[in-house]
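Structures for review follow.
What follows draws every value from the coordinates through simple rules; no lab data is involved. This is a predicted model, so every value here is computed, not measured. Cβ atoms are built from the backbone, for glycine too; each structure is taken alone.
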Structure 1
Amino acid sequence: MTGEEVIAVRADERLDEAALASWLRGEGLLADGEALSVRQFAGGKANLTYLLELGGRPLVLRRPPLGPVAPGAHDMVREHQVLSRLHAGFDKAPRALALCTDPAVLGAPFFVMEHRPGVVVRERLPAAFAGTDGAPAAMAGALVDTLAELHSVDPAAVGLSGLGQPDGFMARQVVGWYRRWQAAAEAPLAAMDALHDWLAARVPVPQRVALVHNDYKLDNVVLAAEDPGRVVAVLDWDMCTLGDPLSDLGALLTYWTGPDDPAPFRAMATMPVDARFPDRAALVARYAQRTGLDLSGIAWYHVLGLFRLAVILAQIHVRWRRGQTADPRFARFGEFAALAVEWGRRLTGQQERA
């Protein structure tokens, strides 16, 4: 993707290119005599994503991280299912082209999808947008509008009505993420237990059922290179399900970071910390305007987002501690998980005083 750093494949994350080429030929994606080139997208912190050049044609390969993964996490079969259908009703979903479930090929399930060129924004504004004062506001507007558009898609119309069980979705989220925490945490953490109890006692009733992305944030969208206010693709669908759409907004608020946030939270930001970006309240107001949903209880979803973030960070950190990845970015993720818990506890205190 233009604006997304592509690097030589990291030594510990190399693919068996001969086995991959053979599989691609069997799927009709690589012709006899065509060369295969494999490079890696440098961004992302969990699933591994590669840029394939097949006779000069770019495609994208997605596979889980190395080593054991939590049950239900990094589900390439689910992501392929979603992306092989959703594109018919949501044009920002890249189309999945082929799925491999045979671990003998690359050691884990993987799939190949179309490549959507554009700009991915991470910790710094890319050069394409850095000189445009209105770019941050345009990105934020496009991000919220795209989320509202996704939540308006009829799951049945795109063949995804059986993707999940929306009844009890939010309660299961609280229970499921807490179990993952217990499996990944280095030591008991009383603040995390208290956060779980607060969430479990206040599970909201959803206003509607929608397709939920489940990891929606700025660095999971691709923006048009010539227009920061246009989303050309939404990425990372392996946790997509049916449920309460406000959980996606809560996740977005969790990852959204501003210059007034505490310094440790700014240090782990996955987006530019720039005062030109609208604040969280502006995102909530725009989403409410686009969807007509009542957002008076959005704080619960924000706390849930922080709860989930703490678990995700702990899961990544435990893989780093076990030597399943050598990526040095993950060394501080245990510390960052505790910070996410503390931020969530702060928000619960504000709610209780309100």
Structure 2
Amino acid sequence: MVASRNALNILTLNAGSSSLKYGIYATDAATARRVAQWNDRAAADLDAAAAAASAAAADAVAAGLPIDAVGYRIVFGGPDDRPALVTPALVERLRALVSYDPLHLPGALAGITAARDVFPAIPHVVCFDTAFFRDMPPIAQRVAIPTDDDPYLRRYGFHGLSYEYLRNAIGAALPGRSIFAHLGSGASLTALRDGEPVDTTMGFSPMGGIIMATRPGDIDPGLVLYLMEKRGLDAAALRTMLEERSGLAALSGGEGNLRTLIERRGDERAALAIESFVRSIAKAIGGLATVLHGLDELVFTGGLGEHLAPLRASVMEPLRHLGIEIDDALNAAGAATISTASSQVRVRVIPTDENAVIARLSYDALRGPDGGRR
């Protein structure tokens, strides 16, 4: 497909902590339609991240579609996180932020460099996960420690591109009090009032919030001090522990994959890990529902939220006091709506598409209000 005069074919590169999702989207002022998609590529370290981006760009060239722009997901942008054209100055600003997000940002930067080598003559645009939460109420952004007016020390929120997709997909049907649950190896939940985010589980970094595959979620800061003072762990060792060996992996004895743990459910440690994960999600929903003064809609997305019906059922079981009633057959089938007709809370399952949002935001950054290129 060749982009029309008013459309752009945008290659999207969505780098996570260990993989790269990518595709090509025909994007105009109204839609971002996927016209090519490939399987995820492994990107577990810097070399792999660069190789994955190079291979993704080569796949795009081989597809025979004219590529008008490349859009990227960047997890952390700091206070200035609006979509932006990639320039030398922007790259330098992102490099200065690596210490805030060493799990994702180095690989994303390696991918930008590799893709620009393949496509040096077209615009490249970065889109930030944190931007979705920019206008959260101050009470949801503040952290209860002395910040010395450092603008970086606050709660941000992550998975914003996924939440933006859900909000757009539901559109005008989104009720006044909603909770979106993005459940994957990284996981978070966000509360929305009248379509705007008012609180979220992740905060300063993607390590906080609920339990995740290898990340602990919220923990007592006294534990970190103990590990430093009594066990002699330095910052690098702590980071490795908190990003790679915590969460489900720590509880289960080394396995962070929830699907594998479900297969091992007869194992006591696997059962504990699953129960802890479910409990942390249910507690977060209950807390966010309190912030919202009730709940009208709950949306599951992400690899686990979309595909694991037993997980959804287990999460919602202790939430019946909120008026949630689930149709077991609809849930097992992965229907778009899995709540009963009499449920006070509508429960949906919506597959997310962060890459479509990357394409949409990239297009907006490249087209002025008159439809001409900036």
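Quick one: mean count of other Cβ atoms within 10 Å over residues 23-30 came out at 20.5 when computed from one of 1, 2, so which one is it?
On the way: 1: 16.4; 2: 20.5.
The read-out was computed on structure 2.
Supply the structure label, taken from 1, 2, corresponding to mean count of other Cβ atoms within 10 Å over residues 87-94 with the calculated value 17.9. Intermediate values should be presented prior to the final figure.
Values: 1: 17.9; 2: 13.2.
Derived from the structure labelled 1.
Once FRET efficiency 1/(1 + (r/R0)^6) of positions 279 and 327 (r between Cβ atoms, R0 = 30 Å, to 0.05) is calculated for every structure in 1, 2, which label goes with the largest value? Let's see the in-between values first.
Values: 1: 0.45; 2: 0.80.
With respect to FRET efficiency 1/(1 + (r/R0)^6) of positions 279 and 327 (r between Cβ atoms, R0 = 30 Å, to 0.05), the highest-scoring structure among 1, 2 is 2.
Here distance in nm of label points 7 Å out along Cα→Cβ at positions 175 and 191 has been calculated and equals 2.8, so which of 1, 2 was it run on?
On the way: 1: 2.8; 2: 1.6.
Only one of 1, 2 returns 2.8 for distance in nm of label points 7 Å out along Cα→Cβ at positions 175 and 191, namely 1.
Can you spot which of 1, 2 the value 113 was calculated from, given it is volume of the Cα convex hull per residue in Å³, for residues 55-118 alone? Before the final figure, lay out the partial values.
Working: 1: 113; 2: 88.
Clearly, the read-out refers to 1.
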